[in-house]
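Just below sit the structures, each encoded as structure tokens.
All of the numbers you see were taken from the coordinates with simple rules; none came from a lab. Quick caveat: nothing in here was measured; it's all calculated off a predicted structure. Cβ atoms are built from the backbone, for glycine too; each structure is taken alone.
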Structure P
Amino acid sequence: MPQAGHTTSEIGPAAGLREPGRREALRGVKFGLRGHAGFAVHIFTAVVLGAGAIALSCDVWEWAVLLGGVGALFAAELFHGAIRQVIRHVESLPELERERCGAMAAGAALIVRVSVMLVALVIFVNRLAGLLASRG
């Protein structure tokens with residue numbers, strides 16, 4: 001059933017990608033991926049996590065947790081990159097304050113990175129223990 005103000009052809013997942021705000025968001029992701037060398041490592045890590053989840057036959061909820069963690073990590077890194085960009089151009093802040101802002105953004109990204117690693121470790125160790133117990 002069409003929503004108010006939308007034609008039938010505008011409803012669905014593809015319709016949301018055509019909205020100006022969504023296009024802007026996708027451009028932001030593209031800028032973040034291209035402008036941050038560390039994203040290659042995060043993408044590789046996401047692929048390894050996916051391969052591990054497939055190899056260990058993870059349940060749907062485990063996939064959800066792993067994908068949520070990877071999404072949170074990507075978002076934290078985008079925020080970190082955006083904050084670094086902004087503080088480079090804010091001349092009104094003293095140098096010490098700019099350094100603090102950059103350090104806090106880096107610290108936030110580090111917390112997410114370590115948290116995702118620990119969550120993945122718990123899931124994978126639990127899965128490995130279950131596999132070893134069923135064989136023994």
Structure Q
Amino acid sequence: MEYTDAMRTHTMTYNNLGVYFKMLKKQNQAIKYLKQVLVIEQAMLVNDSVEVTEICQTHVNICTIYSEMGKHEIALVYAKEAVRILEIEYDKKEVEGFTSETDKFQHCSLVATAFHNAAVEYEHTKDYSSALIHY
């Protein structure tokens with residue numbers, strides 16, 4: 001098994017553990033595993049062995065858990081990072097083109113989710129003008 005294959009296996013395992021602990025309402029454990037996913041994904045990004053959308057999905061997942069915990073300022077940090085990365089990636093994909101209609105649909109779906117989560121977190125932090133922009 002190659003190094004990147006092992007890393008991908010770790011991200012899938014940690015992501016599954018994050019989802020599992022989220023379902024058990026053990027948010028701190030879930031966040032611990034999802035943050036490990038981010039570390040590995042960032043390392044994989046260096047040699048282009050991870051999709052940027054995967055990193056953004058992890059940010060969105062962490063945002064959701066922090067929001068459920070009532071930690072809206074922290075949740076907002078993760079939502080904003082997902083939006084920032086997705087905006088850059090969209091500009092890049094607009095030039096290079098999407099690999100398929102499914103790729104385009106998944107990307108647009110994640111963009112919608114990230115913007116929605118950011119808007120919700122802006123509302124929770126009482127920044128209504130930013131919330132409106134993100135809706």
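Work out the source of 13.1 here, i.e. which of P, Q gives that when mean count of other Cβ atoms within 10 Å over residues 19-26 is computed.
Checking each candidate, the match is Q.
8.6 is what came out when mean projected area of the Cα convex hull in nm² was calculated for one structure; which of P, Q is it?
Numbers: P: 12.6; Q: 8.6.
Checking each candidate, the match is Q.
Comparing distance in nm of label points 7 Å out along Cα→Cβ at positions 27 and 59 across structures P, Q, which is largest?
Numbers: P: 4.4; Q: 2.1.
If we compare distance in nm of label points 7 Å out along Cα→Cβ at positions 27 and 59 over P, Q, the biggest value is for P.
Say we calculate distance in nm of label points 7 Å out along Cα→Cβ at positions 43 and 83 for every structure; which of P, Q gives the highest result?
On the way: P: 2.5; Q: 3.1.
Comparing P, Q by distance in nm of label points 7 Å out along Cα→Cβ at positions 43 and 83, the maximum is at Q.
Where is relative contact order in percent (Cα under 8 Å, 6 or more apart) largest, in which of P, Q?
Working: P: 24; Q: 19.
Structure P gives the largest value of relative contact order in percent (Cα under 8 Å, 6 or more apart) among P, Q.
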